[in-house]
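Read-outs: derived from the displayed coordinates by stated rules, not from any lab. Everything numeric here is computed off the predicted structure, so don't read it as measured data. Cβ atoms are built from the backbone, for glycine too; each structure is taken alone.
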Structure I
Amino acid sequence: MIRKKIHVFVCVFLLSLALLPAWNIYHNKSIENLYNTDVVQPLIGWLSYQAGISIKPNQTYLGKDGWFFLGDVYMNGVDKKRRLSKQDKEKIQTAIHNSELWERWFLSQGVKSYTIMLAPDKDSVYTEQLPDWVKNPATKPLDYFKQNSDENIYVVLLDTLKQATQTYPFPLYFKTDSHWNQLGAWIGFKTLMLQLQQKHSHLIFNSHDFENSLYRYGHKKGDLANFLHIADYLDDYFVSSHHTLSNPPTVEVVDYDKRSTKGLESIHFADSQINPILYKNPKALNQEKVLWIHDSFGSSVVPFMLEHFAEVVHIHITGATTEKIMALVQSFAPDFVITTVVERESRDRFYLEAPL
């Protein structure tokens, strides 16, 4: 089977190269750049995909039933799934130890609690969709986190999300993207709020409106499909709720460092911000202030945070230096510090740094 796929790929590639000069002359009316492959990359990507081959396996590898997964070029995710090395365990132990140091420092500054919302990679949730050659280690990274971390700090979402795949009518992650969709983000946020309520019982949580109006819509052009130049030709979709899309929280948006307002916005999704952005919602269910550090998995969580907390300063992990976070805590004086991090990022950057 593998040999047949290789033969198909070679034939597709050679045929594309043979036709390429004529195609470029026809479209560009010039003999320059005869072998510019930009115009045929989607064709090569699509035909290769139909043959079960990824043209960029280090970025995207193909699973079963149309599921795409992130390759090894990003944080060595595939290799780490095959074996949990001694070095990986040491980095996890360092991240866990630093989380305890951060909690101690946050509490000394008047913060009421520090919580890390740890989201699994897609291949940790949808293991049944992985190709047969991907082997999971006996001890998985998230299992190691759960076994060794303080459950008062870490909210490891793996078991909750795997169980939810059997409960909800839609997938929790995009099939052609490396991120969770808004349903997956909602389940993660719901788990976070239930954890916070155990420590702060007065917190109000709207647990019904999102789940009572779920639906799928649109055409999602996933990053994993884009790597293969075939996002336009694949069927993927968004999952959210009428509650979130029809009634997103309307908030005042403030550039925190410049102390300048950007006006009112209705927000159901937010791109990552390296510089801190403050959202103010006087109609939030709770009046607490939150400092929220997150990676790209936080983008779909944004409307839930803004619905539930009166003031939220959010900053992307790439801007979250030790000095920056300490300064934000001292100037903003949050009630809660929350981080949202995906598995592949959970033992890098901020998580390997301790407070000064």
Structure II
Amino acid sequence: MEGCLEHLGRVRAAIRPVLAADERFHYRNKMEYSFGRDEKGALTLGLHRRGFYDKPFDLERCFIATPVSSEIVAFTRDFARRENLQPYDLRRHTGLLRFLVVREGIRTGEVMVNLVAGESHPALERLAAELRGRFPSVQSVVLNLTRRKAQVAVGEEERLLAGKATISEVLGGLTFEISSNSFFQTNTKQAERLLETALEALALGGSERVLDVYSGTGTFTLPLAKRAAEAIGIESSAIAVRDAERNAARNEIRNARFWTGEALEVMRERLHVGSPGAGDADASVSPSFDAVLVDPPRAGLHPGVIRSLVELGAPKLVYISCNPSTLGRDLGLLCERRYATEWIQPVDMFPHTPHIECVAALRRIA
């Protein structure tokens, strides 16, 4: 972490001790499993061998997945073999079954099973019924249909096979509805600590106007709205925005709004910042937002988004990152132009992996 900050961004900031996870096993609320064949041609269902994306092995038990997730894998594998259902062949582009995605509300106990397949099949409806009968916690079984050659566990069409279309989870005192393709933090309890750290950095008093860039399904936007006068989220996925608006309604939050589109384009069109050649904001002009939170993908912030943030000039800025390298780079660019990094809090969201999430607290300087 220190190396990324100093070498990539020339930034020096107080790095707090890592917030370790209390639960290091069975913490993931979402797992993606792949169908394939073994050396003898038999159907397999599990995870990929390291370095081989076309060779999933039969999974008996996974120590980061919840126990019910592993049980659903075994049940589905046995059903597929019994029904002689064929796995998808990456080279020939034939076969039915591609992925099994299991999601679980850690706080609610509700489970969703998402089958990703090349086409519909009568046996899949029977599988859905048997899953619901065998596992009382399974509240939703959905089928995602895809004809893409890419190995991505998302379909172009979704069908509900059994139960309801969403499951729910509780985070930060709010209830979130999760659909099959919704983004939601995979470690619920550590996500809550991530949220608490972001709220600490923003120190909202109730009268602020807050902007959440890359807002997803509102995981941060809605808790911010509960503590501010207004919160606005910017998100490129229309599906995520739909889920965020539904979550706002479910929690009776009326002071949150969401704008759909790429962050740079939305900030240019809605906020009139970030245009090429524009200079830094006039420090004497009151910013339109009192605080900004950004939670970009691993690639980090587009240079135009950094320019937009500087032009907005919010007194408080929180940067949540899953990639120390791009975090260091982006903090360096922000700190060259009217921001200073006060502290960075690493959060271990993914025990037993090299990955780390960080919350960086920045303040505007004159």
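To test your reading of the models, identify which of I, II gives 16.6, 52 for Rg and Dmax of the Cα atoms in Å, for residues 128-263 alone when calculated.
II
Mean count of other Cβ atoms within 10 Å over residues 72-79 was computed and gave 18.5; which structure, I, II, did it come from?
Source structure: II.
A value of -8000 was computed for helix-only ellipticity at 222 nm (-39500 (n - 2.57) for each DSSP H run of 4 or more, over all residues; to 500); which of I, II is the source structure?
The value was obtained from structure II.
From which structure (I, II) was distance in nm of label points 7 Å out along Cα→Cβ at positions 184 and 296 calculated, if the value obtained is 1.2?
Checking each candidate, the match is I.
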